[in-house]
Structure I
C-alpha cells in the first residue's frame, strides 16, 4: 500500500492588541498590595523580621572555624543558644565566639564533627541539656546531621542565595519559617485525639529572634506574651516526658539497651574531647538553668546523678559548671521554665566568665 503524507499550511497566530503596559502595572500593584497586606497581618500578630535559623546560616558560621581553628566555639541546644551573650564575651576577651548551637539538638554530633572533621584547637563551650545528649534518633539527631552535611556541600551559588535571602529576612516578618508556613499552620490546628489516631506532642510556638552571628534571644510577640508563655509551658510537659518503652521490650530489656547506649555515647564523647585537647584545645561543659515544672520533670526522668554527673565526670572535659552548684548561676528564673530571658542571658554570661 502506498502511503501518503498530507501537509497543511502553517497558520499565523494573530495576537490581539492589548494595553500590555497597563496590565503589567496592574499585576504589579495587585502583587504589592497583597504582599503588604500579608505582611501587615503578621505584624499585627506580633511577628517581626528576624533571620531564619537555616542550614545556610549555620554553614556560614561553621566555615569560620576552619579560618581560625583557635577561636572560641559554642555548641549545644537552645538553652545556650538563647543564654550566651556574645558581646559580653567579646568585651572581656576581645574575641567573638562562633555560635553553632541549634534548637532541640543532640550536641554530641557537633562535638564529633569538630573533633574529627576539623583542626579545631580553641575553647569549646558545650551547653548540656542532659536528656538531649543521649537521644539516639529523631529531630535532635536529624537537624545537626543535616547542618553538617549541608556545610560539606555548601556551594557558591547557595552562598549567594543565602546573602540575598537575608535581605528579605531582615525586612519581612511573613517569611518566618517556624510558625507561618502553611505546613506549620496545618500542624498546629487544634485536632483532638481519636481512637486509632493519637496526636503527638506539639512543638511550642517560636519565641526566638536571631542575628547574623546566630545569637538567639528570647522573644515573645508583643501583645501575646501571657498567651504564648502558657502555650510554651504546656508544650514542654509532653516533650520532657519520655515515651514508654516499645512493647517488644520488657522494661528491664529497654533499660539495659539505653544503659549500653549511654556508655557508648560517653566513651565516644571522651575520645572526641581528648582529640581536641591533644591539639591544644579546651572543652568546658555548662548546664544552663531550668526551673519549676521542667526542672521537676528533669529530676524525675533524667536525674542529675545518672545524667549530668556522668557527663561531667566521664568525658574528661577541662571544666564543668552546673548552675545549681554556684549561687551566682542559680539565682535565675526561666520565663517559660526552660530558657533565660535576654536580660538574664547577659547576667548569666557575666557570672560564668567570672567563674572561668
Structure II
C-alpha cells in the first residue's frame, strides 16, 4: 500500500475547545465581518487592502508585521479595510518545497500536521486578539478550514484549486467572503463559473457528513494574471481587462459583482516591486471609470518585514520570505498611505 495513515487528527470541535476564541475576539470578528460585507455589497465605499507575506512561515515575524499594520490601520481606517494576509498553506506547482506552517510549524524540522494545525490556529488567534485585525488565509484544503472558520474574515481559493468541485461547494457554505482566483491559464469563464457555483446552494459530502449549503452571496473574483501556452505571464489588471470582467459579470445573474486585484503573481511576473506601479494603475482605472470603481473593491499585496525572498536552506534573515518575493515594510507603509489618499 503506497499510503500510510500515521495518526488520526482531532476533530475541529475538539481543537476549538482546547484553544477557544475569547468572547471579545468573537465580537471583534463579527464587527469586522460586517464591515467587509458592506464593502462587497456596495453599501460602503471603503477600499479593501489584503496585505502580508506570501507565506506565514514564522509566528514572531508575522505578529510583528501585523502589529505594524495595526498601527497604520488607526490612521487609514476611515478609508481602507486592512486585512492581514496570513497564509498558512502554500500550494506547490510540482508538489515540492515548503508547503506552509500547517505542514511544518518549524521550517527546520520535519512535517508534523498535528503541531501544524495547533500552530496555525494559535497564530490566527494571536493576530486577532493582539492586533485587532482578523486575517485572510487560503482555502487550499477544504476540510482543514473547519479548524479556522471562527477566526478568519476572508478566504481565497487559489488558481490551481478554483476548478475543483470540493472547493466550490465548500465555498458555498461559508459565511465570510471568498475570493475565487482566475486559473493559471487566465480563463475568466472558469473563474466566473466557480463564483456561480459558490453562490448557489448544494448538497454534498463534507468531513463524513451529508451537508447542505445555502450559497455564499459574497463569492467574488480575484484577478491574478495568467500564463499562456509558452509560459509567458499575461496580466489582467489593465483597464481593458477590468472592463471586460465588468461586462462578463453583467451577462450573468450573479450577486454582488466584485473583484480584488492580486498585484503580484502573474500580474507582476513575480517582480515584486511592480506591485507599487500596478496598484497605482488600478487606482487610476477606478478614478477614470465609475463602472470599474464599483467593481474593483480592493487589492491583494504580498509584503513582509524585509523585501525580496531567500532560500529556505542555511541562515535566514528574519521577516524575509522563503517563498515568493515580497515588498519590504518601508515600501508597504508608503503604498498603504498612497492607496488611502487615492481610493
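A short reminder: the numbers here are calculations on the coordinates, not readings from a lab. This structure is a prediction, so every number in the text was calculated from the model and none was measured. Cβ atoms are built from the backbone, for glycine too; each structure is taken alone.
Observations, loosely collected:
- Look at mean count of other Cβ atoms within 10 Å over residues 26-33 for each of I, II: the largest one is in II.
- Parent structure of the calculated result 16, given that relative contact order in percent (Cα under 8 Å, 6 or more apart) is the read-out and I, II the choices: II
- semi-axes √(5λ) of the Cα gyration tensor in Å derived as 44, 26, 25 - corresponding label from I, II: I
- The maximum of FRET efficiency 1/(1 + (r/R0)^6) of positions 258 and 306 (r between Cβ atoms, R0 = 25 Å, to 0.05) over structures I, II, that is, the highest value, falls on I.
- At a computed -15000 (helix-only ellipticity at 222 nm (-39500 (n - 2.57) for each DSSP H run of 4 or more, over all residues; to 500)), which of I, II: I
- With mean count of other Cβ atoms within 10 Å over residues 178-185 derived as 12.5, matching label from I, II: I
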